[in-house]
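Computed from the coordinates by the stated procedures, all read-outs in this text should not be read as laboratory data. Predicted, not measured: the structure shown is a model, and the values here were computed from it. Cβ atoms are built from the backbone, for glycine too; each structure is taken alone.
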Structure P
Amino acid sequence: MPKAGYLIDDRFRRHETGSHHPESPDRLTPLQRALDSSGVSRRWRRIEPRPASPGQVERIHRGTHIERVRRASEMAPSLLDMDTPVSSASFETALLAAGGVLACADAVCSGEITRAFAFVRPPGHHAEPDRAMGFCLFNNVALAAAHLRAEHDLKRIAIVDFDVHHGNGTQACFYGDPGVLFISTHQFPFYPGTGAFHEVGADEGWGATVNFPLPAGSGDGVMVPVYARIISAVLDQYQPQFVLVSAGFDAFFGDPLGGLKVTAAGFGSIAASLLKTADRCCDGKICFVLEGGYNLIGLEECTKAVLAEMESEFPEEHDFPEDPLFRVIARHAQGEFGEHWSW
């Protein structure tokens, strides 16, 4: 059985967003239920979070942004943008979430575990170096990538984002950087408006940003082959030393904020593809990090599907009927970044 770990903490509930906000403390309840009902909470190593230090956060975020989040928390209740409320404990909670992901990355790099899932909130993939937005205060996966480079001397890191929304913040952090490959599947056009095929990186980072904008209604028959046939091939060519996954479950077919139609089994297949790729490329070093997911029943089901694949010695991709749209997506991808990657 693979050595796996997980991180979850009731202190993440302290980031209060209001009774009607979709990114609420209640999201932790189905996640804990998934951990308990699957037996993961008994069998896997539990990683304890620690707050990220100012220096660690400044590897990605400007000091003015950090100070803006701190002051907003002091003045709570307040808003960092129209979708991003802040409570009195939000600043400390966001530091704990970011530091928790760093702790998981450290545990994987040390060999203590090979696979981890960090169930943190607030989420992070919309947070840009100088801007909080879309429920996100600090960019947890971007901070983890910067930490892996600074503390573990890794040269090639892959970030894969399967949230229904494009990870504009993560893309912005590394758009000109060939040392971090950013891959995203997401609904398009949709919030935040970024993530078109032609966004492929800049300067030395040209080709190190790979976007798959999908129309509303896309489901398992599109997403699963995109990961199994294209993304796995791109990752194999890049040969990352560590894989970070922005694991947003709002692409689930019943999510109130999304228009994609991925099932729990589909998420399991996507996870299996990424796990097998990590096994081939970097001795299995992979860390999933929670982003979106606002249908609480779906959040539990999708989490259990991913946990099952993470626990398996032989992750299994399910055989879904291919949607004809997949061929269209593949042709568009070939036209935009096929010069850099092949599949």
Structure Q
Amino acid sequence: MTEQERKKRIKILRAELKDLLSMPRSDWHEAIEAFLRLLILDYKGVTMNTEVEIGTEPPRTDFIILAKDENVVFKESIFKIFRKINIIEYKSPEDSLNRRVIYKICGYAYMLIGTAAHEVDIPDDQVTISIFRATKNPRLFSSLEKEGRLIKTDVPGIYHVTGFTGLPVQIVITSELEGAEYAACRALTTNASEADVQLVIDSAVSNNDEPKKGYYRILIYQIAAKNDELSSLIRRRLEMNKQPLLDIMKDDIDRIVDENVKQVKKEADDRLRKEKEEADVRLKEADDRLRKEKEEADARLKEADVRLKKTSASHIKKIMNTFGVPIERAMDILLIPQSEKELYTRLVQNM
């Protein structure tokens, strides 16, 4: 095997290993990828890779935006610090944003710069780091600010961080971003606003670029999937438009609404079944309690009846002894019913 063949074989095996080791990407990551791609499509020579390996083995960073043209000028505020190689770590609403995250992504950046797996040198003055998250970690931001490591920019939602690395680092809090161009990014949360959703739909309707339509489709689908209360609203808004993109999206939103309705119905059925089971248990307990109380009452009545009969038998015997009369005469004196005389005769005989 020649050296060239060996390198080719290694490249194939590494690609296979990457596929085997790859972790399923969350729908949050799919949505933020669509948002980022929407923005960079307007820039010639700017590409973005996903699940980029840092070195020969994982770890991996979420995204790297590469600018082949060093002279490209990004107009978006979230891209202002960008250079040739721009590492992006996205933390979904369920993920934490803390110091470990910052250290980790800084480590990834230096691994990218220093790894021997890359055939070309990566100048450290061409690498930037961005961390995206919907909301702040107030405790982290407060401590960074006290330490002088957090620098507020003049753009809401964008914070520069120092002291962790010599590379430019920014944290982008998407919920704080302002402007219609960031509506899709703000809407990537579980409590998206109707205004932002409408802006995303309006942008999708007005855009005729096919690749962008595909990314808008992903964004709208994920926003609807993560916002149950807005899924019906999104469907109604889509029904007002006849564009092919929105006709396709309507089917997706209908499916989301149907799934939500089925889930609500299932939860309601489960709740009713549980309530019925609990009611049946309470009813059975009440029946058992009433039956037990009746049995106890019957037992007390029976005991009282026995005591009464024994007392009456004692009175019969006393009359017999006192007045020297036969048992029949004594029972007549006490008005014992004819139907009970046999019973009382046995009781008196056993005394």
Candidates P, Q; helix-only ellipticity at 222 nm (-39500 (n - 2.57) for each DSSP H run of 4 or more, over all residues; to 500) computed = -11500; producing structure is P
Given a value of 3.1 for distance in nm of label points 7 Å out along Cα→Cβ at positions 6 and 222, point me to the structure among P, Q it was derived from.
P
For relative contact order in percent (Cα under 8 Å, 6 or more apart), find whichever of P, Q sits highest and give me its label.
P
One of P, Q was used to compute distance in nm of label points 7 Å out along Cα→Cβ at positions 38 and 318, and the result was 10.3. Which label is that?
Q
Value 111, calculated as volume of the Cα convex hull per residue in Å³ from one of P, Q, is from structure P
Can you say which of P, Q returns 3.8 when distance in nm of label points 7 Å out along Cα→Cβ at positions 86 and 230 is computed?
P
